[in-house]
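Structures follow.
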Structure I
Amino acid sequence: MRAVTPPADDAWMEPARAASAELRVRGSRFVADVAVVRDEAAAHDEVDRRRRRFHDATHIAYACRLRWRTGLRARSSDAGEPAGTAGRPILVALEAAGVVNAVVTVARWFGGTKLGTGGLARAYGEVAARALAAAGAVQRFDVQDLTVECGYDAVSSVKRIVAPPEVTVRDEEFGTAVRFVLAVRRSRVAEIVDRLAAVGARVTV
């Protein structure tokens, strides 16, 4: 898997949902599937799942992009198609969509008419782009959990600091005091800790 440009900050885009698209070109049928994955093992599992499901396909090409500690990592496979005509166009569609933590597989059934290298590349890229458009995109963040304890008189002040999607409540417990677990976008942790302290809450990072 090759490393590419590292992410700019603690935010990224990934597919909002699984999605599929189909394209027919001169008798050949192409079916693209998008799945959200968080590591290489999950990406391989998705590709294997498509191979089992579409066991009669002539080729099953794929590409994936994963967010990594040291940057973004990408892999693609032409699955027996001429070099650069399948995996690379799928990967280009992923890059154009601006999403990571995603794998796109494209199953092709040969329809009896050769499409040429240009035709193959266009078909693989187009059906991948259609599936990615159907999947949509959602922004995600690196988060850090904060444990927050406060009196009942400070609960409303603490809740005013909660601002999804960058500050969300993972858990809350009401006893002698009130305890929250907040998931906070990593780049905002220092700011949120200061704001919580200002309303009298005790914070454990």
Structure II
Amino acid sequence: MSKNAVIMLSGGVDSAVALAESAKYDEVTSLFFDYGQQSADYELAAARRLSRMYKAKLEVFDISNLRHNFIGLKPGISIGVGFAGSVSPNCPFGLFGLASTYAMASEAQVLVSGVHKNDFEELPYATEYFQKYGSEVSKLHVVEFSLDSPFLTISKAEVIKIGEKLGLNFSITRSCTANTNEHCGECLECKKRRIAFKEAGIKDPTVYLSECA
């Protein structure tokens, strides 16, 4: 039986590796969310290049108008999505709901996420949540549906190693949250990217504006 998949593609390393693994599905659609983040245009450019490279249809969800619902709730005006313990802990689970709805509406049987264990080290029940998510959604909507989180129990460095074996061109991925053409080298995501490449023992091809670790 054929299986179609929707992949949540941010343009970053982890979701790019998940897309690179997508050959096992019959049809793949990548889904990008513009939620008003500073680096949305650069992330989208990366998502487009990756989607073309892996012959995936790209759908863009523009929910940037919701940005104003979050400004002022926390210091600063930078809107980001992250789990507890991150610098931008606006809960991303709402995005999973939107992605699941789109996947089911487009008759895809699988939603793929590139989340890995470093994303929620301070959330002990997150792994169980993601493991049950797909089955609970399928029961609720009486459809064949699953959430595939292939990196749930491994680190970002290990994800990079998988991407290296798959021949992924990491230089076209985007992790930086700053509104700059090149990676700033100073934001939290840039620092995580540097560390992960170092831990993986793989040369980081990224051009950073700052060499600060």
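For FRET efficiency 1/(1 + (r/R0)^6) of positions 113 and 137 (r between Cβ atoms, R0 = 35 Å, to 0.05), find whichever of I, II sits highest and give me its label.
Values: I: 0.50; II: 1.00.
With respect to FRET efficiency 1/(1 + (r/R0)^6) of positions 113 and 137 (r between Cβ atoms, R0 = 35 Å, to 0.05), the highest-scoring structure among I, II is II.
From I, II, which structure was Cα extents along the principal axes in Å = 50, 43, 33 calculated on?
Working: I: 74, 29, 24; II: 50, 43, 33.
Only structure II yields this read-out.
FRET efficiency 1/(1 + (r/R0)^6) of positions 25 and 145 (r between Cβ atoms, R0 = 35 Å, to 0.05) was computed and gave 1.00; which structure, I, II, did it come from? Write out the running numbers ahead of the final one.
Working: I: 0.10; II: 1.00.
Label of the originating structure: II.
Which structure, out of I, II, was distance in nm of label points 7 Å out along Cα→Cβ at positions 9 and 57 derived from, given a value of 3.7?
Values: I: 3.7; II: 1.3.
Answer by label: I.
Laboratory data are not the source of any read-out in this text; all were calculated from the coordinates shown. None of these values were measured; they are calculated from a predicted model. Cβ atoms are built from the backbone, for glycine too; each structure is taken alone.
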